[in-house]
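Student: These are the structures in question, set out in turn.
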Structure P
Amino acid sequence: MTSIRHIAVVGLMGSGKTTIGARLARHFGRPLRDSDVEIEARQGRTVRQLRDELGVDAMHELEARHLLDALADPTPSVICPAAFVADDARCLEALGDPSVAVVLLTVEPLEAAARFVREDHRPWYGGDPADFLERQGRSRLPRLRALRPIEVATDGRSPDEVAGLAIAALEDVMG
């Protein structure tokens, strides 16, 4: 029996967390806990609207709380937290728990930007999404890599290919 209670799919905005998380949840028969979906359902507004109405700090606290609550839940699940959690020490510490398998999805900034602009629910910062995502990657990816995750590059791969690579690595870890 595995000691992995939760699978957390992390990465920058536009890396494919929700898409891959849904495939992993189906494969492993676990519920999907997606940050954007759950926050929007509870708050009745998109995270972009929440950022505009409540401010960045309040929106980020909702995102951190989502991850921390999901990880505290004893029901095994697949969790897709907001990209922001890489900036929160509490979240990084919780993701480092040995009962959490972390899957880090990486993507080049130009490809992430193309995905990012197709979604209107995400908060927008600055004029050029590729530049914004590249800056975030420089600060966030080292923190996420410090968790020693299963890392899967999504560039040029279909969601099924990415999910297949993640599933194979997770099955090795989970036994």
Structure Q
Amino acid sequence: MEERAIRIITTGGTFDKHYDAVKGELTFRESHLPRILNQARVTLPIHLDALIAVDSLVMTEEQRKSIADNAMASVEDLVVVIHGTDTMVKTACLLEKCLQENDRHVFVFTGAMIPYALEDSDAVFNLGCAITAVQTLSPGVYITMGGRIYAADHVRKNREKGIFEYA
């Protein structure tokens, strides 16, 4: 069986935030992805694409469209998108609307409720779930958070509970 490459597109979000001790806030620097993939001993062919680094609450519609366009243009059929959890569903649904009939892409969005750089982060677990899910799902757009896989248009973030759930 031929091993298929996976493209991982990073867009920022809590997943990739760093704590800036001088400013006392979470900011963006370089992506944590190369370190995480190395630490997890991932042996799959992975192509990283650091598209943007923004908090999804301030993401513009132009940025959201750029993410969808970039994902659709991927030569790899398997695409994981690291995205902020607050508007992940919105971007995933936009991408879903861009799909053409017979598109072979599998898109899996994931993120983190707690930054990778902080203790008790869910980033590594969610990334592992996304990498596994993208290899096993049928073509389409999905979100994986907390060990669950959701169709992009049947999920919502429950802000009170801090989880994703079926909508």
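Derivation of every value follows stated rules applied to the coordinates shown; laboratory data play no part. It should be emphasised that the depicted structure is a prediction, and the values quoted were computed from it without experimental measurement. Cβ atoms are built from the backbone, for glycine too; each structure is taken alone.
Student: Cα extents along the principal axes in Å was computed and gave 50, 34, 28; which structure, P, Q, did it come from?
Tutor: Q
Student: Which structure, out of P, Q, was relative contact order in percent (Cα under 8 Å, 6 or more apart) derived from, given a value of 34?
Tutor: Going through each structure in turn, the value belongs to P.
Student: With distance in nm of label points 7 Å out along Cα→Cβ at positions 13 and 157 derived from the coordinates and found to be 2.4, which of P, Q does the value describe? Intermediate results must be reported in sequence, preceding the final value.
Tutor: Numbers: P: 2.4; Q: 0.8.
The structure behind it is P.
Student: A follow-up question, please. The value -8000 for helix-only ellipticity at 222 nm (-39500 (n - 2.57) for each DSSP H run of 4 or more, over all residues; to 500) was derived from one model only; which of P, Q is it?
Tutor: It traces back to Q.
Student: Using the calculated result 3.3 for distance in nm of label points 7 Å out along Cα→Cβ at positions 61 and 149, pick out the matching structure from P, Q.
Tutor: Only one of P, Q returns 3.3 for distance in nm of label points 7 Å out along Cα→Cβ at positions 61 and 149, namely Q.
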